[in-house]
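Presented below are the structures under discussion, each in the form of structure tokens.
Where a number appears in this text, it was derived from the coordinates with a stated rule and is not lab data. The model shown is predicted, which means the values in this text are computed figures rather than measured ones. Cβ atoms are built from the backbone, for glycine too; each structure is taken alone.
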Structure P
Amino acid sequence: MNPFGIAWIQIETFSHATEDIEKVKSVLSKFFSFDISFNENKTYGHFGNEITIINVELSKNKEIKDFVSNFLTIVDKSYILETLEKRLDADGILFIRMGKERVFNDDFTIDDNGDILISMKFVTYPKSREKVIENGKLLFGN
């Protein structure tokens, strides 16, 4: 386990048929200081329009450490700290959203209606929401 107590990280967004999928991938790439591979799943919207769900999953300690180190330099840590408890679910997963257009313009403002979803799974033994909150405060409090 990495020093952050994070088991995995997932970054996910979607690309509508009217969007350039490579451009959407380049937006997600802004979160990484290393090469990544994208998973793509095609689906269809309510009116039959094609939608591609794009995600990146990190589970290797080095990737998680590198991602978190980079993420902490671009995000408003104090805002995450203030809203930490409402961003955590019962399983210790932290959810953060940002908008594609903003990230495209190098604006990493948290937007709870954004279409980029970043999920981080915190693990504690024994399982404890209080310990996850404590670990989150340590991580984002620096």
Structure Q
Amino acid sequence: MDLQPDGQEIEPAENPEPAPDDFPGWFQRGLRFAQLGFPDRAVESFEHAEAIEPEDATLQFNLGTAYLSLGNFIQALANLDRAIGLDPSNSDAYGNRAVAHAALGQEEFVAADVETAVSLGAPPEGIESVLAYVRERVNPAQD
């Protein structure tokens, strides 16, 4: 049963649109949309924040992760590459980048990202289970 009226978008009531130059406001709004399961709205908010602070590593990671959730793997790679360039100690960025590479069938890049993510403290079982899911769902073996 669809409880959402046609044509109406769900938006958190306590999360009004921030001022154009309010980086923390746009960033927090993006996080809230991501937590609520609206990656498209998260991307919109994160992109507003990016226009203000493009060199914020945490923002680039979250923007890349939101694009990953939308299945826009090429854009996810661009943002995750940027996040890693700004903060090479972010194990989750390497893990998510491995997932994007796997979704694109770029297996030659997956192992290095997994190795780096694990060396930085990411749980190997978690990464491998996500990779297995992505390989089966997004890039299944052809018969």
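Assign the value 3.0, calculated as distance in nm of label points 7 Å out along Cα→Cβ at positions 29 and 117, to the correct structure from P, Q. Present the calculation step by step, with values, prior to reporting the outcome.
On the way: P: 2.5; Q: 3.0.
Of the options listed, only Q reproduces it.
The value 14 for relative contact order in percent (Cα under 8 Å, 6 or more apart) was derived from one model only; which of P, Q is it? All intermediate terms of the calculation are to be shown ahead of the outcome.
Working: P: 31; Q: 14.
This value belongs to structure Q.
Rg/Rh (Cα atoms, Kirkwood Rh) computed as 1.02: which structure among P, Q?
Working: P: 0.98; Q: 1.02.
Answer by label: Q.
Could you tell me which structure in P, Q was used to calculate mean count of other Cβ atoms within 10 Å over residues 69-76 as 17.0?
Details: P: 14.4; Q: 17.0.
Label of the source structure: Q.
P, Q: which one has helix-only ellipticity at 222 nm (-39500 (n - 2.57) for each DSSP H run of 4 or more, over all residues; to 500), as calculated, at -10500?
Working: P: -10500; Q: -21500.
Going label by label, the one that fits is P.
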